[in-house]
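Throughout, read-outs are computed from the coordinates displayed, never taken from laboratory work. All of these numbers come straight from a predicted model, not from anything done at the bench. Cβ atoms are built from the backbone, for glycine too; each structure is taken alone.
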Structure P
Amino acid sequence: MKINKINLTIGKTLSIQRTGWERSQHDALIYAFIDEVKNHPDYQLAKSGHYENAVLLVQSFINENIILKLDHNYKNPIILPIMAEEKQGKNAIPMGMADIINRYTGWKVSENIYQTNKAGHTGANGWHRITTPALFMGDVVIDAEYLILDDFIGMGSTLANVKSFIENAGAKIAGFEVLTGKIKSSQLYLRSQTLDNLREKHGQFEKEFKEIVKFDYEYLTESEARYLLRAKTVDRIRNQLTRSICKNDGRKD
């Protein structure tokens with residue numbers, strides 16, 4: 001088994017090198033509605049790092065029947081829970097998801113890949129999510145397949161970044177699964193029609209966009225691209241991205 005050890009020097013100028021999308025790649029699977037999850041009595045404690053509460057929370061929405069169906073879709077992937085630092089503590093929900101899935105499948109859980117920065121995506125707007133990428137480091141098993149788990153999907157930025165980290169290190173993505181999120185957010189990979197629409201409306205800004213965020217439109221998620229499409233003018237995009245970057249540079253983690 002070959003391991004690719006990825007080490008990064010964290011700094012304000014560091015950005016993720018995104019990889020492109022393939023139509024054969026799965027969109028994200030969402031287990032439960034947002035209100036059901038956030039109103040659960042164990043949610044807040046699980047979100048702030050209490051592992052036992054995370055397991056209880058996840059057990060309410062992921063059961064044996066669901067996992068048996070999942071078992072037919074994958075061939076012994078490595079489970080990778082995204083462990084992010086939140087304002088209230090380290091989010092334990094993805095690890096709770098990994099534990100439940102591991103109990104039923106026996107799939108190995110990765111403990112050597114982790115997020116290195118506090119991106120602060122919870123409750124943030126789309127401009128912040130685009131300009132503040134979640135960054136990762138750790139030991140990636142070359143040619144292995146990883147099943148990515150997270151508690152919430154908003155615009156898919158974090159999933160796109162961990163996907164890129166894994167693929168740049170020489171491994172593959174088996175799928176993406178999240179505990180909750182909006183149904184339309186599950187459309188993770190960028191549709192060709194959405195890309196065409198974005199380039200038709202804001203194509204003149206793509207070169208400048210790459211200078212700012214370090215990747216072209218084609219590496220966006222579907223939700224990120226739709227977010228840019230809603231901007232009426234190029235000036236609106238430029239101003240919002242610039243404002244977000246300035247705000248991020250002044251923020252203390």
Structure Q
Amino acid sequence: MIVKEEFLSRLRKIFDLNQYEVKVWTALISRGTSTAGELSNISDVPRSRTYDILESLEKKGFIVMKLGKPIKFIALKPEEVVERVKKNLVRSAQEKSKRLETLKGDEVLEELNTLFTQGIKFVEPSDLSGSLRGRQNLNNHIDMMVRDAESTITIVTTREGLNRKMEALMTSLEKAKKRGVKIRIAAPIDASNIQVARDFKRIAEVKNMEKIKARFVIIDSKQIMFMLLDDEKFHPNYDVGIWINTDFFAQALEQMFELAWKEMKNVK
């Protein structure tokens with residue numbers, strides 16, 4: 001059986017399989033039904049590992065074991081595999097979510113918080129900085145910053161960025177508003193995002209930023225997250241942001257933004 005490495009690599013990523021699993025699975029698909037020994041020969045997977053791999057594939061819902069001597073394995077339709085994998089992913093995510101929910105109020109979380117609090121005492125505020133890669137990671141970190149905000153939130157973003165912020169941050173921004181946090185949002189506004197801008201007006205001051213193209217967030221004049229790349233030119237996976245906890249830089253950037261903010265037009 002000859003299967004291109006590129007195809008095997010795609011299958012590994014899509015179905016979250018290791019190298020041996022994807023080789024044995026495609027070998028079985030090509031035969032329909034087969035023994036472990038035959039699959040070892042076809043897939044070039046060591047015989048000593050083949051049974052373990054087949055057992056793993058069976059647990060994941062990719063194949064079925066046929067009882068008898070010798071033991072044979074049956075391939076399922078790819079469409080059926082996709083449905084089973086989807087269901088397993090949903091069930092696994094729900095189980096993990098329940099486990100994490102039980103940590104609230106648990107002594108494990110209390111101990112972790114104690115360790116963090118004790119450790120953070122030895123860190124200079126200016127040392128609390130780092131880089132993040134991938135738009136999802138960036139949004140997750142910004143969401144954390146918003147949830148911790150006590151007085152002010154300033155968001156400067158792009159045309160498409162405003163639409164993304166609705167999905168990623170709206171819930172946390174609404175809660176921040178209820179806490180009395182002042183929220184300001186600036187972005188280029190046109191027909192593609194005017195409705196989102198109006199939705200944000202319920203909880204924030206929103207202005208049309210026509211002359212500046214930038215992406216950053218300032219929290220409480222202390223923390224900054226600023227993105228380094230143009231979101232129109234780079235894939236979300238390659239997006240990069242820098243997070244810094246520094247009063248001096250945050251206040252300086254906010255003062256400069258204040259000058260531009262006064263010149264921007266309110267969203268109607």
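Quick notes on this one:
- For 18.7 (Kirkwood radius over Cα pairs in Å, calculated) the corresponding structure among P, Q: P
- Structure from which 1.7 was derived, distance in nm of label points 7 Å out along Cα→Cβ at positions 58 and 146, options P, Q: P
- Origin of the derived value 25 (relative contact order in percent (Cα under 8 Å, 6 or more apart); candidates P, Q): P
- When volume of the Cα convex hull per residue in Å³, for residues 138-225 alone is computed for each of P, Q, the one that comes out at 105 is P.
- If helix-only ellipticity at 222 nm (-39500 (n - 2.57) for each DSSP H run of 4 or more, over all residues; to 500) is computed and equals -17000, the structure in P, Q: Q
- FRET efficiency 1/(1 + (r/R0)^6) of positions 162 and 234 (r between Cβ atoms, R0 = 25 Å, to 0.05) derived as 0.25 - corresponding label from P, Q: P
- Entry that produces 4.9 once distance in nm of label points 7 Å out along Cα→Cβ at positions 18 and 202 is calculated, selected from P, Q: Q
- Mean count of other Cβ atoms within 10 Å over residues 130-137 from the coordinates reads 14.4; which among P, Q: Q
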